[in-house]
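What follows is a set of structures to go through.
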Structure I
Amino acid sequence: MEKEAQEAGRKVVSLAEVRATQQKYLRSMKSEVKGYQIDICFGPNGCPNRANPADRLLENIERLLKEEGLLGFLQQSVNGDLKFHHEFRVTLADCPNACSQPQIKDIGIIGAAVPGVTDQQCTECEACIDACKEAAIELKTEGMGPQIDYERCLACGQCMAVCPTGSLETGCRGFRVQLGGKLGRHPQLARELPGIYTEKQVLNIVKDCLTLYKQRSTGGRRFAQIFSEADFDRLAARYPSSC
């Protein structure tokens, strides 16, 4: 806006410059809309909390989104110019801190490392207890080692990383999947499928969601608006947890 005002020889930004900037932004948006958005938090080496790196999964999901022809679908189903908020949104986070905000996207994917207890002697140093922000680990009985409350555990992997004896190890790695989040006039948080899933399972879940979206969405309706409780239950039954 300041640039437009300077070009017009004004020292103060007026409503005309605001509107000019708005129109320029809308014209640019029209050319940049590609039918989908896909995000990930930080880069391969940018986060020390990675529970399960999603770099390969990110590439495969983006390939799938391109193959689905979402731009053409939106051009046919939306009246008027396309805007960024029409795009189907997928985001990946490498740990439960979820910096890329999977809770408010059409599909949110979170890296997970589920802890398992080994037969290695536990020294009861309590490093795992200190590391667990969910209070999901206890040393209830002397000599029995750590006991994990999997209902509380978010599969962040931090307890295994600090265990000095190997009494805790990764039971399995995978991904949590959240579906149907959005912002807007009626925001809602995504619901999480009840499991930890392999890369192949996640790709199949994304495929199923895209099929449902293209079958039902009209006029730019978001995935959250057409994704029902019954749909959620069917996906949960179709894809049992890998862990």
Structure II
Amino acid sequence: MLTARAQRTLESIDGRTLDEMRALRDDTERFMLRYKFGMDEVITKLSILREEFSQTHDYNPIEHISSRLKSLDSVIAKMQRKGIEPTFDSIRETITDIAGVRVTCSFVTDAYRLAELLTAQRDIRVLKVKDYIAEPKENGYQSLHLIVEVPVFLSSGAHPVAVEVQIRTIAMDFWASLEHKIYYKYDRQVPQELLDGLTDAAHTAAELDARMERLHREVHGAPSYERGRVAI
């Protein structure tokens, strides 16, 4: 339902401009929809792996799968920050985290194993890898980030779509969630003592991951895979 002011503004626009506005709206919706479908494709692949592990193996490395699609406002804000030309091609080439999938695992080795299983699939193309587990950020943040390209098959044909996949342990995810809440509360102007506390907590979380993995190995034995790197 339009406000009176919006209705008056709409009535003052000529028909050609209205048609252009509708066309832009429709193109934008189709553009964003492809990212949703790409995200759904990756979720399906991970869900199949999770169900297979649950049905045919004695251990399931996937604890949780979540996803998010950036809002159009967030995409526009990122375009402005990066000085990106306002075209669909420019957005497609430079913003690779419009669609995001997060996988939470029990152990560090699970994160690498899942990355290997996902990227080994024929229709997945690895565009970029950022291994913040092997090389944590300065504040202690850890996670394995993959930018993968997956084909989305529509009535107009196949469309390659970039999806960001973050794979991390429960401890890493808990820390990242707490950090996000703190930064949000302080509008990114976090006091130094809290930043220091977050860094210490990240080290504690990493130590916990290492201890839990050692216990897991004592109970179940060493896994058939070890920590590796995902090839591009």
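Using the calculated result -10500 for helix-only ellipticity at 222 nm (-39500 (n - 2.57) for each DSSP H run of 4 or more, over all residues; to 500), pick out the matching structure from I, II. Only structure I yields this read-out. Could you tell me which structure in I, II was used to calculate distance in nm of label points 7 Å out along Cα→Cβ at positions 104 and 216 as 1.4? Traced to structure II. Figure out for me which of the structures I, II the number 7, 25, 30, 21, 11, 5, 1, 0 belongs to, where P(r) over Cα pairs in 10 Å bins from 0, in percent was derived from the coordinates. Going through each structure in turn, the value belongs to II.
Can you tell which of I, II yields 1.51 when Cα Rg over 2.2 N^0.38 Å, for residues 56-175 alone is derived from it? Going label by label, the one that fits is I. In this comparison of I, II, the computed figure 1.2 for distance in nm of label points 7 Å out along Cα→Cβ at positions 136 and 160 is attributed to I.
Work out the source of 46, 17, 10 here, i.e. which of I, II gives that when Cα extents along the principal axes in Å, for residues 32-79 alone is computed. Derived from II, not from the others.
A short reminder: the numbers here are calculations on the coordinates, not readings from a lab. Since we're looking at a predicted model, the values are computed, not measured. Cβ atoms are built from the backbone, for glycine too; each structure is taken alone.
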